[in-house]
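These are the structures, in structure tokens.
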Structure P
Amino acid sequence: MTDPLLQIGAPVGIIAGGGTLPFAVADSLAARGLTPVLFALKGSCDPERVTAYRHHWLRMGAFGRLLRLLRDEGCRDLVFIGSLVRPALSDMRLDWGAIKVLPAVLAAYRGGDDHLLTGVGRLFERHGFRLLGLKDVATDLLMPAGCLTRAAPDAGVEADIAKGRAVLAALSPFDIGQGCVVIDGHVVAVEDTGGTDELLRRVAQLRDSRRIRAKPGHGVLVKAPKTGQDLRFDLPALGPKTIEGLITAQLGGVAVVAGHTVVAEPQEMIAAADKAGVFAIGMPA
């Protein structure tokens with residue numbers, strides 16, 4: 001198979017949200033001799049870290065300005081990466097470029113996050129851009145198969161993982177989340193618009209209130225893309241902050257889909273997991 005990296009045009013535009021992943025993608029591209037240009041979303045992208053890269057700042061709703069900047073920079077290939085709180089349309093200051101495509105934007109908003117991102121992606125494609133995923137530009141940031149940590153799941157946890165995957169597959173048509181927590185065969189929490197961090201905080205609160213009485217160290221966070229999800233956008237993510245959440249929620253570990261999950265700061269994540277005695281495993285797709 002031809003290496004997709006050889007087909008990528010430079011420079012590559014990165015629509016950058018929050019967290020460390022936009023910068024990890026930029027570094028991965030640069031290591032391969034490709035020039036990244038960050039289009040940093042105000043209120044999300046880290047203002048201190050972005051200065052180390054070629055970049056432009058954008059507010060949500062400035063679609064027309066973004067198109068002009070992308071063309072000025074010569075970016076044909078684009079990557080969407082980083083955390084982002086879904087904005088309300090009423091809170092966005094739409095420029096003329098966004099107003100011209102408003103019917104398509106409204107249609108994209110009538111659904112979950114995957115529906116929204118896929119709809120926005122189509123808008124860029126109509127204007128001649130190509131949307132890429134991490135499997136195209138930064139495979140080194142994707143979760144490998146197998147257990148990364150000294151701790152590993154036992155047979156009981158494997159059963160919890162299987163149940164978690166079944167739950168996520170069943171919820172996929174509703175486009176509501178990519179994670180759930182299963183403890184000793186019981187589904188105790190499902191991810192919603194609050195994301196994984198909020199999911200783990202809820203589990204910790206349930207333990208504090210003794211609504212969950214399982215022993216500390218029991219239970220697993222299972223994360224997987226939605227069935228049929230466009231894998232160029234919004235892949236499940238894992239990193240040191242996830243491990244902090246597992247510790248607070250007193251869970252035994254996390255299981256994610258290998259090749260379909262982004263890993264932020266893997267060395268720090270593994271070190272934190274090993275120190276806490278929790279596991280992180282990549283499941284077969």
Structure Q
Amino acid sequence: MHFDIPDLRLFIFVAEELSLTGGARKASISTAAASTRIKSLEGQLGSRLFYRGSQGVELTPAGEKLLKHARAIMRQVEYVKSDFSAYSNSNVGHIKIFANTTAVTDFMPEVLAKFLGERPAISIDLQEKLTNDIFRGVLDGAADFGLTSGEIKIKDLEVLPFSFDRLVVVVPVGHELSNYSIVDFFDTLHHPYVGLHEGSTLLQFMKAQVKEVGVSLPLRIQVYGFEPACRMIEAGVGIGILPESSAARYQKTMDVQIVHLSNDWASRERSIVVREYESLPEASKELIKEIKDYFS
């Protein structure tokens with residue numbers, strides 16, 4: 001059985017686009033040529049990889065399995081290219097990261113500004129993902145590494161802790177909860193909430209907490225990002241749960257107050273998750289070091 005790297009790359013493009021035409025466009029070949037190469041790949045494997053329909057294509061179970069292997073192979077190819085580049089020594093390459101909301105909006109901008117400023121030949125693809133999607137992406141080879149918070153129960157991942165993240169209640173100045181220095185989360189649920197968007201890992205985490213006791217989060221409005229959330233809170237629209245580091249930053253310029261949570265889950269360990277640290281290219285290892293150093 002023989003696999004061509006271009007065929008695997010084409011297969012990934014088609015699977016991600018859910019379209020033979022879209023995949024062919026990304027691979028810079030004709031749709032007819034793409035169809036021929038996919039059929040050849042199916043012939044080699046003796047398995048159908050896509051269900052074809054008028055609306056596009058959909059992966060078969062065999063296709064899902066090949067996608068996981070193909071991504072891992074392509075990531076390894078990129079690692080080899082990076083490590084053997086004439087300009088190596090961590091100064092060139094492309095790094096793909098899946099991260100939770102806190103990482104994307106709170107500390108990664110500062111980390112990446114310094115890291116990329118010193119390495120102009122490196123490019124970064126930073127994507128906000130839900131926790132399970134972060135784990136799946138790293139395991140499948142869709143991302144070099146992931147950034148997440150809280151307990152990690154997934155096997156086959158290396159976990160590299162780097163800091164702690166404490167969640168706090170943010171309220172407008174003068175709010176009735178501002179009279180307390182610490183409260184239980186469930187005592188806040190009779191107040192309207194300012195929440196993040198549905199794709200936010202923090203919102204999903206908060207919904208999981210209330211679901212355990214059979215209630216729902218009293219969302220009044222949802223926004224994209226911690227700064228818009230704090231502005232809504234300052235205006236009296238509601239209260240919110242945010243990472244303490246972000247809340248403290250916006251407290252300097254907005255009329256909001258921080259109230260600590262008594263719940264054990266409010267303190268969460270931040271971790272980097274990788275499939276195999278030693279197989280990462282030097283650029284990825286250098287970025288992981290920069291993240292750890294940022295909190296040291």
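Values in this text are rule-based calculations from the coordinates and carry no lab data. These numbers were taken from a predicted model, which means no experiment stands behind them. Cβ atoms are built from the backbone, for glycine too; each structure is taken alone.
I have 21 for relative contact order in percent (Cα under 8 Å, 6 or more apart), calculated from one of the structures P, Q. Which structure is it?
Numbers: P: 17; Q: 21.
This figure was derived from Q.
Suppose you compute distance in nm of label points 7 Å out along Cα→Cβ at positions 27 and 123 for every structure in P, Q: which one lands on 2.0? Please list the in-between numbers first.
Working: P: 3.2; Q: 2.0.
That value comes from structure Q.
For which of the structures P, Q does the calculation of mean count of other Cβ atoms within 10 Å over residues 35-42 return 21.1? The correct label is P. Can you say which of P, Q returns -13000 when helix-only ellipticity at 222 nm (-39500 (n - 2.57) for each DSSP H run of 4 or more, over all residues; to 500) is computed? Answer for the origin of the read-out: Q.
Each of structures P, Q was scored by volume of the Cα convex hull per residue in Å³; the highest score is held by Q.
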